[in-house]
Structure 1
Amino acid sequence: MTFLRVKLPTMVGCLLIVGFCAMLCAPANAQARKGKKPPAKPKIKLPESVRKRAPVAMNVVPVNPSNRRAVQRAAGELDSFVESKLLDEDQEPNELASDEIFLRRVYLDVAGRIPTLKEATKFLGSSSETRREDLIDKLLGSPDYVSNMYNFWADVLRLVERPQVNIVADPYLGYVKDSIRINKNYNQWVYEMLTADGKTWENPAVGFQLRDDGMPLPYVDNTIRILLGTQIGCAQCHDHPFDQWTQYQFYELAAYTNGTRTRILRGSPGFVKQNPANLLINEARTKHDKGRVPGEFQRIARANTYSVSEAKNAVMRLPHDYAYEDAKPKEVVKPAVLWGEVPTKARNGSPREQFAAWVTSDDNPQFSKTIANRLWKRFMGVGLVEPIDDFRDEHPCVNEPLLEFLSKEMVRNNYDLKEFIRTILYSRTYQRESTDYEITSGEPYYFQGPALRRMTAEQVWDSFLTLAVHNPWPFQRPTAAEMAPVLNLDFGTATYSSVKSKSEHFAKTYFMNPYKRSLNQHAYQGNVLCRASELPSPVPADHFLRQFGQGDRETINGGQQDATVPQILAMFNGPITHVMLEAGSALVDNLVAVDNTRERMEAVFLSVLARKPSAADRRAAASEFSRTESDGKAFGNIVWGLLNTREFLFIQ
């Protein structure tokens with residue numbers, strides 16, 4: 001899986017390496033061709049904001065260094081369960097991966113990107129016996145980890161800035177990112193999201209409940225699927241045809257969240273007879289030409305009507321067409337959980353609090369098993385149960401003792417996701433060579449090593465940024481604390497003038513269209529050069545991220561990793577492949593700093609593939625130099641060739 005399998009079309013190579021050639025063929029370069037006048041120094045096209053390395057303003061909670069031995073012991077137990085199963089199946093574990101493969105894998109899995117030239121050189125030059133554990137711990141405490149895991153959860157939780165036209169969900173997205181940053185215990189995080197009240201900028205955890213606003217029954221289905229790995233959606237309309245769940249059970253469970261209200265209610269400040277937002281907008285129509293009220297005025301007014309609360313004494317009724325003999329249509333249904341029971345300490349709480357306590361209880365093994373299985377798949381490529389959100393008899397676990405162990409570890413660590421991930425990464429199982437395995441083969445996988453995986457869209461994008469820019473964090477997504485002063489209205493005192501003033505400030509800051517335009521100062525050929533986690537969500541359908549499989553965030557885990565024709569075209573000659581060969585890019589600057597061809601070749605391979613070139617690679621490179629009129633073009637063709645290999649696009 002090397003670039004030797006790639007044939008470089010001359011026309012495309014020339015298009016990509018104009019700036020690259022100019023920089024590498026400078027007069028001082030000892031490799032300049034005799035008799036050839038080097039091209040003029042190219043114009044810098046990259047935004048200034050991404051050309052200078054800058055510290056990331058993010059205080060990330062690190063791993064506990066004193067806990068390393070405990071993690072090593074847990075990783076050893078994990079390995080024993082895997083190796084015991086392999087022995088039972090008459091299979092051998094793979095060999096441990098080389099440092100080069102491990103380096104690239106752990107950067108992609110934890111940091112969400114390939115390592116920089118400096119990072120690769122430092123790790124591969126280390127002789128420390130603990131270099132792998134040291135690197136794992138460092139990455140888990142980095143802003144890169146936060147960005148990468150945000151992308152993971154964005155796909156699970158379907159994170160978008162506008163789940164409904166007038167809901168401002170940006171603070172909720174910031175809350176998810178911040179929960180990862182501070183390593184909030186997962187059970188606490190989930191409990192907050194299931195029980196939160198208020199507006200998104202007051203209590204941003206309410207965004208989880210607002211994601212399915214106006215769809216109370218799909219909300220229950222999605223919640224159970226995400227958090228408990230169980231699909232009960234079919235039972236919304238009829239008894240489940242392939243599982244044990246009945247329609248009556250679905251409505252019993254939905255009774256816990258039936259009292260959730262997402263709008264301000266009559267009696268709220270300023271809400272006497274009419275919705276105060278409507279009153280303000282109607283007044284604004286009288287003050288604007290032809291009644292055309294600016295979008296920012298309408299958005300901020302209506303956004304303030306969304307506030308989550310729980311109605312007391314709300315009742316759940318069966319649908320009018322309920323057709324089973326165990327109850328009558330429209331009959332009142334009392335809340336009941338699907339299995340187990342509501343913890344004793346929560347039985348006097350509100351229905352939502354009872355529901356959240358049941359979901360997150362240590363005595364609810366499906367909660368810990370589901371998150372353990374999700375994270376296992378994230379780092380090993382295949383779940384112990386597949387699909388990961390459909391636990392049932394027809395989908396047996398391939399290693400039940402291992403899943404039981406992982407579930408208990410999750411509870412023992414009080415749902416510390418970072419320590420759980422650390423255990424997986426420390427294991428021999430994770431650090432072995434990968435296996436080319438397809439879930440669609442129908443054969444169970446017993447984890448001789450991680451399954452060979454294709455990069456996610458976000459990993460490809462962020463890896464390109466690593467090659468292209470010195471500062472991939474020119475901005476970060478806004479937080480609830482930043483947005484609250486801009487967005488919040490008190491309808492009890494609000495007037496047309498005060499809302500107009502507020503909306504004008506909103507238009508200059510977080511109103512979506514102007515906000516997106518403000519990001520163009522960090523753009524190259526229309527592509528904003530920032531980590532995928534910080535870009536508005538979802539990105540447009542023609543964006544590189546969508547072309548490479550990022551979902552529209554309408555379905556749970558909607559991202560795709562299949563190869564498509566648009567991906568080929570984007571890699572062939574898209575803007576993002578140009579940017580890294582522009583003057584001032586990180587890759588070009590790194591190569592310009594090296595004086596001889598041999599060391600430059602090593603720098604190219606370390607930058608793109610996190611390894612040095614083999615003898616065969618060097619022979620192929622020499623052939624490319626011999627048939628190309630300048631070293632700059634040859635290097636450009638080699639870089640482009642490496643980017644289009646399976647070795648680059650896959651996590652080995």
Structure 2
Amino acid sequence: MFPLILLLISVMFFPYSNSHAEYAGHGIESVDADTIKKFAPLPLETTIAKKIQNMLDIRAPGMGLVSPDSKKLFFTWKITGSYQVWRLDSPLAFPVQLTAGEDHTRIEDITADGKYLILSRDQNGEENPGIYLQAVTGGPLQLVQHIPKIKTRFEFVTSDSKYIYFTSNQIDEKSYALYRYEISTRKKELLFDNPGIWSVSDFLDDGTILLTKYTGSRWREHYLWNNNDKKLQSIIGENEKEEYQIRFAKKNNKNEFIILTPKFSEFKKLYNYDFKKNKFTQISKDKSMDVSHFQIDEAREHIYYYFNDNGFTRPEVLNAQNFKTQKIPVFPNADHVYFGMATRDGRFVTIGIETAKSPRLSYVYDWKKKHLKQWLLPSIPEVDLSKFKKAALEFYPARDGTKIPMLVRRPSECEKDLCPVVVHFHGGPEGQSRPGFSTFAQMFVDSGFIFVEPNVRGSEGYGKSWLEADNGSKRINVITDIEDCAKFIRSNWKKNEQTPFIGVFGGSYGGYLTMMAMTMFAGSYDAGVEIVGMSDLITFLKNTAPYRRPLRIDEYGDPEKDQEILKKLSPINYLEQIKGPLLLIQGVNDPRVPAGEAIQIYDSLKKKDIDVNLILFADEGHGTSKRSNQVLEIGHTIQFFKKTLTKKK
């Protein structure tokens with residue numbers, strides 16, 4: 001408790017240095033061309049790039065969608081360097097590529113008549129995708145909607161294959177309206193444009209839609225709406241600050257729902273909700289762990305849900321009529337087992353299996369015949385998977401005694417010899433580092449680093465109290481989990497009385513934690529790589545995309561009302577304390593964390609003559625998505641840590 005009080009006193013009286021000029025806006029137009037050119041990534045040595053390329057060539061296809069006649073499988077795969085759509089005409093057959101180019105393209109659904117694929121396509125990481133149709137046999141794409149700087153999100157296609165429903169913020173950048181597109185006539189009509197961030201959670205064949213309104217990072221309100229009377233009927237969540245995920249429980253039943261919520265427990269559980277009686281009945285098994293998510297097929301045959309067991313994925317299936325547990329195939333050595341989309345009749349469903357030493361294997365399960373068939377194989381060229389390290393679940397103590405979980409992968413030589421450590425913080429904040437197969441982690445292990453992934457307070461998967469521990473001003477009480485990780489490693493991982501060098505990095509919120517590690521907790525880590533992270537919570541909240549701003553305020557605080565605590569929690573106000581070298585990596589098109597967040601840190605540190613470097617990707621957004629850019633990002637990160645963490649003690 002005493003160190004925490006000292007921390008609070010120090011930040012309360014810290015002389016904030018707000019002399020930097022604030023940037024404005026996000027996207028490529030917010031950064032001048034000379035800056036983009038100046039900080040373009042330098043090429044890597046051929047041998048380094050080739051090693052990374054080999055690892056990135058290990059690719060598991062998406063689990064895919066089974067065609068209505070169950071004879072074909074359509075899936076997304078990144079084997080060309082960008083996500084594109086492919087087709088299999090039989091199990092383990094040679095795949096047929098249906099889409100091409102560098103723009104990421106993903107399959108959203110198949111029309112019930114089996115004629116068309118519904119695709120989503122984005123450009124340069126802008127996160128403003130469009131929707132397209134394509135014949136299942138391939139050929140040109142038919143535009144449904146794709147508007148520059150506008151997000152168009154597929155919601156569902158009707159069971160009669162006549163209409164596609166989608167949401168878009170083209171009317172108001174802060175709101176999402178609901179549209180209907182008629183496939184035969186190519187006509188589009190606006191159906192619902194109430195202010196707010198809306199999406200569709202479910203639908204019934206009579207035209208009733210279950211609308212969801214996002215009111216916070218996790219808070220949701222749910223309503224019934226029909227285009228005939230255009231009236232909203234509140235179902236659950238209105239004027240609450242609570243997390244609900246919801247689907248219709250039965251076909252053509254508007255009064256019974258399946259709801260996932262942590263409202264009645266420390267952990268999220270699955271309930272059947274009778275709206276008329278306002279009665280919740282728990283249907284998930286009673287365990288002291290979160291149900292991470294659930295799904296129900298359109299035929300209302302099966303409910304699929306998943307326990308988050310210290311990061312491992314444990315599936316359960318219920319009969320949707322009587323909620324009895326259904327027997328499913330067993331994969332005893334799997335770290336993760338999850339179901340994909342089911343066919344509309346509920347008979348076929350895809351299953352993905354992942355272990356520490358194998359990328360995802362994909363199967364199709366036939367509920368009628370109780371038959372499991374593998375359809376897809378991952379790509380594994382020139383790599384020995386037996387050398388991949390399994391993540392060990394370990395813990396370190398926070399200063400208040402809380403046990404913080406962390407996943408640790410150690411190179412074999414580090415069991416006896418002193419090795420540098422790289423600590424990777426996940427994004428979110430509500431994310432979670434999870435065990436399983438990871439070429440990304442293995443690249444650091446192969447480079448001689450002990451790879452550590454903490455799940456600090458604020459991470460999901462450990463119950464409501466853990467998740468909400470860092471909300472708003474409470475973050476100041478648990479941000480010390482960052483420093484405590486480094487202290488534990490320095491005290492407990494010595495070899496021959498020598499202390500390991502420790503690096504820190506992460507993306508998005510993990511990038512923010514990296515900056516806090518290098519500034520507020522300067523000296524706890526020897527070097528840092530910050531990727532698309534926030535440097536000033538006030539400028540971040542002012543400049544992130546308008547549709548995201550209200551969803552982030554409940555997590556971080558209001559930039560007007562909560563300025564003082566946001567200043568205390570902003571790395572840019574602790575730059576005088578930096579002791580180690582820093583590398584900043586940022587996508588120029590990022591709508592979530594604007595490029596200005598990295599540029600303002602770079603400019604400030606350069607004026608102070610501190611060791612800092614900046615890389616800007618002109619054709620990326622919130623993280624690198626193109627294979628060539630991923631090679632550069634990973635390569636420069638590993639090179640930076642080799643340079644800064646492998647000095648002799």
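Read-outs throughout are calculated quantities, based only on the coordinates presented, and are distinct from any laboratory measurement. In this text, all values refer to a predicted model and were calculated from it rather than measured experimentally. Cβ atoms are built from the backbone, for glycine too; each structure is taken alone.
Taking distance in nm of label points 7 Å out along Cα→Cβ at positions 92 and 556 as the criterion, the largest value within structures 1, 2 is that of 2.
Among candidates 1, 2, the computation of relative contact order in percent (Cα under 8 Å, 6 or more apart) that gave 27 used structure 1.
Out of 1, 2, which structure matches 3.5 when distance in nm of label points 7 Å out along Cα→Cβ at positions 164 and 428 is calculated? Answer for the origin of the read-out: 2. 1, 2: which one has FRET efficiency 1/(1 + (r/R0)^6) of positions 252 and 380 (r between Cβ atoms, R0 = 30 Å, to 0.05), as calculated, at 0.25? Attributed to the structure labelled 1. Once volume of the Cα convex hull per residue in Å³ is calculated for every structure in 1, 2, which label goes with the largest value? By volume of the Cα convex hull per residue in Å³, the leading structure of 1, 2 is 1. For distance in nm of label points 7 Å out along Cα→Cβ at positions 220 and 524, find whichever of 1, 2 sits highest and give me its label. When distance in nm of label points 7 Å out along Cα→Cβ at positions 220 and 524 is calculated for 1, 2, structure 1 comes out on top.
State the single structure among 1, 2 that was used to calculate Rg and Dmax of the Cα atoms in Å, for residues 308-491 alone, giving 22.6, 67. Could you put the intermediate results ahead of the total?
Values: 1: 22.6, 67; 2: 19.5, 58.
Attributed to the structure labelled 1.
Source structure of the calculated read-out (Cα extents along the principal axes in Å, for residues 508-627 alone, 39, 36, 23) within 1, 2: 2.
Structures 1, 2 were shown, and helix-only ellipticity at 222 nm (-39500 (n - 2.57) for each DSSP H run of 4 or more, over all residues; to 500) at -5000 was computed from 2. Which structure, out of 1, 2, was mean count of other Cβ atoms within 10 Å over residues 156-163 derived from, given a value of 20.0? Among 1, 2, the structure yielding 20.0 for mean count of other Cβ atoms within 10 Å over residues 156-163 is 1. When FRET efficiency 1/(1 + (r/R0)^6) of positions 444 and 500 (r between Cβ atoms, R0 = 35 Å, to 0.05) is calculated, the result is 0.05; to which of the structures 1, 2 does this value belong? Answer by label: 1.
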